[in-house]
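What follows is a set of structures to go through.
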Structure P
Amino acid sequence: MSRIEKVEFTNMCMICDGNKVVVMDRQKQDWPGVTFPGGHVEEGESFTDAVIREVREETGLAIRSPRLCGIKDWYEDKCRYVVLLYKASVFEGELVSSDEGMVWWADIDELPKLKLSLDMRDMLRVFADDDLSEFFYYQNGDKWLYDLK
């Protein structure tokens, strides 16, 4: 078995201000619904620079010192997909929506009442629980299942 595999890196960031977090109503059909901002890591870009860039592009906010708090990953079509999950509480700028979707501040306790993206409810547990660090998808026959680790 090869120890080398094709990997695609993306990121997502929970931007916090007290009990409020920035959410986005994502419009893309591959994963619609309310989620946190984020996107792809470009070739040669550091993971930290990528999440800072994506947050700025999608929200208008300039975050500083994002902290890696977990990952979401799965293997599909001979590729490992990895979403790096970050938290940030230091930021500046004005919140502005983008082509990716409308953004706004929401009370963190109200998130379960929103139309969240697929599996976002359980992903919130990885952001919030210091004992969890991975949201791992796997296939069991034709069904996709996941574990929180």
Structure Q
Amino acid sequence: MTRILTVTAHYPRDADTVFAEALNIEEMAEATRGIAVYKDLPKGNFQEGETYTLNVTVWGVMRNPNYQVHVERLDPVARVVQSREFGWMIRTWDHTLTVEPEGDGCRWTDRIEIDCSWATGYMAWVGKQLYRKRHMNRQGQDITATITRV
């Protein structure tokens, strides 16, 4: 059964600046320190239409070699990135990242549709830990994370 993971965080910075940071591949890997290690990462920013192959290890034991990230849509004006990701046991990891102005800064929302067959519930929980940690490492505030069944 598919799950939807939604993680939000507030940042006391300009939405365009935060969105630009979200596009940086090396920054993404650094933000995940303490929970995941990425190998063979390209440098620079994610680009629309590109497919990236990453080697990811979570908690030092969960290896996901040749993980595929296809950037389907990247709209800097709307501050939206949509990727379709898969690898090993991950059938679907469709991620929509949005950054919207809010109050004294902005709200970053990650919405991920997850299908990992019999392991969907567990992998949604892993995703929840991963994305929360990224926002904590980025100094995000008011972080919330929910998992719903579809």
Structure R
Amino acid sequence: MIDKFKVLDIVKEALGDADKYLVNMKITPDNRIFVDIDGDNGINIDDCITLSRTIEQALNRDEEDFELNVSSAGADSPLKLPRQYRRHVGRTLAVDTLDDHTVEGELIECDDTQFIIRTKGTKKAAPQMLTFAYADVRTVKVVLKF
């Protein structure tokens, strides 16, 4: 099986200190490598192609056969890192809490430990400001508006 730490080092070196960063990486026992990246200003197909080629060149197919899939953390993917939240300030998030509640609200503020949303409010209830620690939520997704 391909060494996960070797691939991780390749990815981190390739992305460097740019505005692009690793969100998730998985290597299956049959050497299928999945790398999800994001960026402070988004990701395009060229970013994925460049990283894919860099990984391909750094790994030796003569030693181990592998399948490589480099993609962006899609618009419908859950937010996983505090860094991802920053570019979504002002957008509506759906927050699934650990106690099985779902709350929607506009992302108002975020830092490295928590984020704040403002719920819409109804005729019966005023809008609320809710603060969540990242560790206290199951998933958070951006609500796509069409």
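Throughout, read-outs are computed from the coordinates displayed, never taken from laboratory work. On a predicted model such as this, the values are computed, not experimentally measured, just so you know. Cβ atoms are built from the backbone, for glycine too; each structure is taken alone.
A value of 23, 18, 15 for semi-axes √(5λ) of the Cα gyration tensor in Å, calculated from one of P, Q, R, originates in structure Q. Computing relative contact order in percent (Cα under 8 Å, 6 or more apart) across structures P, Q, R gives 36 for structure Q. As an exercise: distance in nm of label points 7 Å out along Cα→Cβ at positions 110 and 134, calculated from one structure in P, Q, R, equals 3.6. Which structure is it? Answer by label: P.
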